[in-house]
Structure I
Amino acid sequence: MPTYRRINSFIPGDTNYCIRELPSVPNQEVLTDAWWTVKDNYTDADSLAEFSVHITPYTTVSGIGEITNNADGSVQLRFIALPIVSQFMTPNETFYFDVRVLSNVGNVYTLELGELFSEMSVFNGA
């Protein structure tokens with residue numbers, strides 16, 4: 001069952017991080033892909049998302065994030081939402097997000113569902 005969270009400190013147009021630590025993965029699987037997807041409504045298709053950050057173990061940390069599968073079976077998911085992906089989000093509005101992962105054997109797990117509140121931004125779109 002996914003964890004439910006609320007992100008209250010998301011500022012559109014800033015660099016925003018979503019870092020999650022997993023103590024283990026079922027059946028000693030290895031995570032190959034992960035997505036942090038933010039939508040207007042839970043029921044919206046992923047293609048209609050405000051933004052989605054897709055990471056793999058091979059993504060560079062200076063880009064959009066990275067999956068780190070540790071020798072002890074723990075995993076770190078490091079998503080980086082660059083300013084360009086959120087610059088046009090409406091401030092002072094609630095959005096909905098999920099964090100999903102894909103394992104090396106093809107299993108998909110929804111780890112987290114939640115609400116994301118976009119705070120005021122000083123970004124001017126220039």
Structure II
Amino acid sequence: MDRAARLSRAIRSLSQHADPPIGKFCLRSGQDGVIVIAESDGEIVRGGATADLSEGRFLPIIYSKAQGLDAQSARFLMRSWAMRGDGDPDAQASHNETLGSRTSDAERLVRWLSAMARLRSATLILRARQGAV
């Protein structure tokens with residue numbers, strides 16, 4: 001039980017002290033004109049599919065410290081990033097230039113989302129294990 005408690009504290013500490021990268025990013029620009037954007041102010045991450053770069057504040061919350069990570073929405077953003085090559089890379093680069101972001105900045109946000117998803121999974125596994133004991 002002691003190891004599980006230490007691991008639980010470590011997971012909680014990591015998730016509370018790892019803030020998302022700040023910025024607004026185009027993660028994918030589809031051939032059909034639909035773009036996937038993510039926006040982070042360092043505390044709240046919003047994201048999703050839209051037709052307009054200015055719609056970030058109306059997108060659903062993907063992460064906040066109060067609610068945690070919305071795993072399904074985070075997977076959508078990560079999948080969009082992984083499939084960006086199937087879309088329109090030139091339009092994506094143009095959107096990111098308009099937003100003042102770089103591909104490396106978008107990649108940092110996607111890596112952060114992936115790490116938070118792994119922390120969430122570890123938390124769920126620990127809870128299930130503690131409930132089974």
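Looking across I, II, the calculation of relative contact order in percent (Cα under 8 Å, 6 or more apart) that yields 38 traces back to I. Here mean projected area of the Cα convex hull in nm² was derived from just one of the structures I, II, and that gives 8.0; the source is I.
Ranked by distance in nm of label points 7 Å out along Cα→Cβ at positions 54 and 86, structures I, II are topped by II, which has the highest value. Work out the source of -500 here, i.e. which of I, II gives that when helix-only ellipticity at 222 nm (-39500 (n - 2.57) for each DSSP H run of 4 or more, over all residues; to 500) is computed. The read-out was computed on structure I.
Bear in mind that the values in this text are calculations on the coordinates, not laboratory data. These numbers come from a predicted model, not from an experiment. Cβ atoms are built from the backbone, for glycine too; each structure is taken alone.
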